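Take a look at the structures below.
Every number here is computed from the coordinates shown, using simple stated rules; none is lab data. Owing to the predicted nature of the structure, the values given are computational and were not obtained by experimental measurement. Cβ atoms are built from the backbone, for glycine too; each structure is taken alone.
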Structure P
Amino acid sequence: MRILHLIPYMHPSAGGPPVVVDRWCVELQKLGCDVHVLTTDGYADGDSDEWIQEYQARYPMTVLPKRGPKGFGYSRQMRAEFQRLLAETDLVHVHNLWGYTNLLAAKFCPPANVPCLVSTHGMLDPNSVGRKRLKKQVYGNLLEFPALRKTTGLVFTHPEEERLAREQCAGLPAGHVVPLGTEEPPDKTPEELTEHFLTLFPQCRDRRRIVFLSRLHSKKGLDLLIPAIKRVVAQQPDAQLLLIGPGEPDYIAWLKGLCEENGVADHTLFVGSLAGLDKWAALAAGDVYALPSYQENFAIALVEALRVGSPVICSQRVNLWSDLQQADAATVCDLNPESVAECILSLLNNPQTARQQAANGSRYAEEHFTWPRSATNLLRCYESILAQPSST
């Protein structure tokens, strides 16, 4: 089976979709698929080609120079390269919306009689559509939504993502729910991982550490988390917020100003991006992992926190929230600073409850969210589509 993954950008700084495509490609190859990724250098921002070489060491990937907005995925060579690869492809899997790649697939896949699936990656969530709403309404009605209706099907990570997507766009094709996964944590104890982190960041020793690890973005609820830390510090003076992840410089500057405004600058550490062992160590070192997002279709970093055994709080806009709550694997907050603070304090002040939830969460994540399991489900989706009678 030959699968072409079409995505506007694969640079690691772009967030979750590149991670999903990368892990699916690695696992699909193990299951006997031939995979190829076609993308642009969007979000690279002058970075060296080392990130491309790392991907290409794992599977074939073509990276074209972008033109225009970095998230749109347009390149002068994209059309010709897509048509060339399409001739030797059994199925096209498009990732992300609001871009050139979606329009390309909608135009050329049906005449070539090649099935096309689209992973929306949460981009039809009301919160996502509400950002630049007027522009998306016009673009959606004229181009994006008609293109989606031409596809063979859509891939969602959770039934709630599908429900919300169908509220935003009528007439969508069949949906396929494929939960995502996480990597295996390092073969080290939580104590060893914590000590590794504290060796890197000794200023965090002897503190109650509240960890946020994700992309620093306005949808992540950091405007709620920082004021919440003010309330936490009032009861727990040794509390410390760790903000871990990449972000746009202007937004990071705004967050630092918000910390000053709330009087928690001395209780907040902007760590920057962490990867590999350092990332897992940061998650293990947290007394609480907090993700009060306004929208998350899956939240890989949250599931990684679960896997490593960190107590977790999340909002009801994280699509996994009800599953985790039912499994007593997370504490769920409302979208206001008071609720976020209350949930953090409930875990800090009740270590037995925190330990039990952490154990439940680790077990739940290990049972439900692994990349081999996710890729196997995705392959079954591909097989069911390719088994359908040809439309010609």
Structure Q
Amino acid sequence: MRKEEGLFPRARIPYGTWGSSYFPAWQTSALAEVNIGQFAGEAMSRILGKRKVRKDQLEYLVIGSTIPWHWKFWTAPLVASCMGHRVPGYHMEQACATGLQAVVLAAAEVQAGAQDVVGVLTFDRTSDSPVGVFPERRAHERTIALSDVWDNFGFDPATGNAMISTAGIAARKYKIDRREVDELTVCRYEQYFDAKESGFLDRVLVPLEVLNLQGKKIGRIDADVGVRKLSLDSLSQMRQLDTCVSGGTQTHASDGMACLLVCSEQRAREISPRPEIDIRLVAKTEVRTSPSLMPEAPALAVEKLLDRTGLSMSEMAVVKNHNPFAVNDAIFSKVLDYDWRRMNKTGCSLVWGHPQGPTLTRILIEALEETVDLGGGHALVFGCAAGDVGIAAILEVSEGGRPS
């Protein structure tokens, strides 16, 4: 693949048509009492209105979520109806990679010529997730109940290990030092609060009202509830749950949604408030590493991606990732010989939480906004998915159309 052609040459992400909710933390969210699919559809409608994009310009909808929700059988067509614009579409999921994979699939729709304007809407409610009952006719118990998402976090059927164990195993493999992980975590929190105080996050995040089924307002989401100030001293005093992992150096469950559009080049120019900004997907890849080594998988995916494209880390204007454990960043820094202080300059999921479906979508939106602020260049976005998968993508932002 020639890097200048891009993965989907026909597809573009129109600047300024995206947005994300804030991500309130586990068990503190007004979203715990509503249908998350309904909320997401209504929220996307408000975000498109705020961005001055007409809903009737949307031709198709790709949604992504990982936690079961009532009415999920009806998937994207139902969510589109909640948005107030009846269009076809489908649902996809790939654990923590969902938010980026949905964008890639939308770009494939545009590249194939099937659609010219595709909406990407990702969402999840990891607080108070539902009980699922699964028939097991071969067992002495007819049904086994899976209580919530935490059962999955705590047990990988392929290995028997919990997600937190993957962080500890990888930290021991790479001989990561706990003090470095604590320092890295403090840096991530400082980056988030700097971005918040500068007003950067106000351009990405949209305060949203929460409505019940009758359309009555029952709450408002206008903060990343659960984010707190941390110090190196307070982190060092936290009990180590596994190697280099404490309560402060891992993310927390949260709720939210994020959305953007993927369009043909012509339609992107018509829809974007700044049509001179050209955003295209250069390349994407995934890898699967050894069992229970999730924190190294994103780094290996980036290595593979750079090799395929012929690009280098020095050519990346912005580097952002989904880091459920601070160990992820320390390992990435070691594998790629890249200073972790140069990453995640506007915040990351380690700090503001992990609602799964929309996590990488928000990270992607922040990365693109930051790249535009820098005058363009390559944005590297990557993260993990479940126990041992890594995903990575490079996008290019330029002004005045496609770069020469």
Structure R
Amino acid sequence: MNLDRSKIRGYRLRAHHLDAKLPAEKILDAAGACGIQNTPPGAFETALYLRLQDSSLTAIQDALYREKILLQAWSYRGVPAVFPTKDSDIFLTALISQEGEEPWIYTRGVSAGLEYTGLSLSEALQLVKDAAASLEGRVIVSKEELDRDLADRIQKRLPEEKKSLWTAPSMYGRPDRQTVGQAIVSFLLRPCSFSSLVVFGERCGQSPSFTSYRSWTGQEPALLPDAGKELVRRFLHCYGPSSPAAFADWLGSSRRQAQRLWDSVSCELTPLKLERKNLWMLTRDIPELLSAEEGDRLLLIGPHDPYLDLRDREIVLEDTVRQRQVFRTVANPGAILRGGRIIGIWSAKSEKGKIRFSLRLWDGAGEVTRRELNRQAEEYAAFRGLTPDVKWDED
């Protein structure tokens, strides 16, 4: 079966709930489709605003910090992600690797610290897990303080000959503020998160806070055996048709770990072709894919929105030069969509009660398009409780 990109974009828009907004009470459906990366902080609020009808900033924040039906923790690729608390087995437990499935993208840099201290990855990870267990009943404010606290606990357990190595200045760029041990802790907190040993609490000013899953939710973490299968299903439902390599990139895992999870649902997949690429789709989603219509709805979506979290960037933006303007290493802009295609970029900066927008359309636009995007910018400013100031940049 051969496909065209327009069908894929139309399907993915629907899977990501960007074709039409959901009722506000469907917040778990919106957040649970594939989780929401929350970098920069507040990105999850923007993503849910785009997907929910008449949902206020307060209601979205309350779902995370008061009702706790949403949870924030380091998840796929080691990024801070927001997802339904009831799905923690899918977005945390399923990511636990088996023996021989390293390295992971989020711990790859730890090797210099391990070599310096003479610790193996498994030894260091167990030390960090044991220290992270101390978060039960405690809250630590700031990532730097979390690294320091856990590193101090580990240092007390080390043999005398390793203590000076552990407390030596870091080789990772901030030797005046970080020790080797703190750097190792920082790298290995991600796999600790998958075991529900550390999650994010409520932000304190500009700083995040951290505690254990059980302390934050008052529940035991879910440990369902089929969580890995459901993780693959959700990935394919949102990003299909796709491949094991793309899944591995999305997870930030080794190809071996991604292939194990992928193979667990192999009987549910149908092979497809896009141009010359071999891809796969959940068989149950093929009718929806074939009936999908892209449309021409205009939309301002935020940086790192789940819809943009894809390997096959040519599906949404063919121009490779412009791809580099959207998909950066840091400080990504938002994207302007027409249908499912990226037709421009936008950014916003908040200061003194105002939010200053800068919008750019690459191929020009008529007055109707500009009015609609101005309207969306103003609505987003109202959601944030700020006064809008919209500026158009020429390409």
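Worth pointing out:
- Source structure (of P, Q, R) for mean count of other Cβ atoms within 10 Å over residues 282-289, computed value 20.4: Q
- Answer label among P, Q, R for the case where relative contact order in percent (Cα under 8 Å, 6 or more apart), calculated from the coordinates, equals 27: Q
- Computing semi-axes √(5λ) of the Cα gyration tensor in Å across structures P, Q, R gives 37, 21, 21 for structure P.
- Origin of the value 2.1, where distance in nm of label points 7 Å out along Cα→Cβ at positions 34 and 58 was derived from one of P, Q, R: P
- Structure responsible for 1.07, with Rg/Rh (Cα atoms, Kirkwood Rh), for residues 218-257 alone calculated and labels P, Q, R on offer: R
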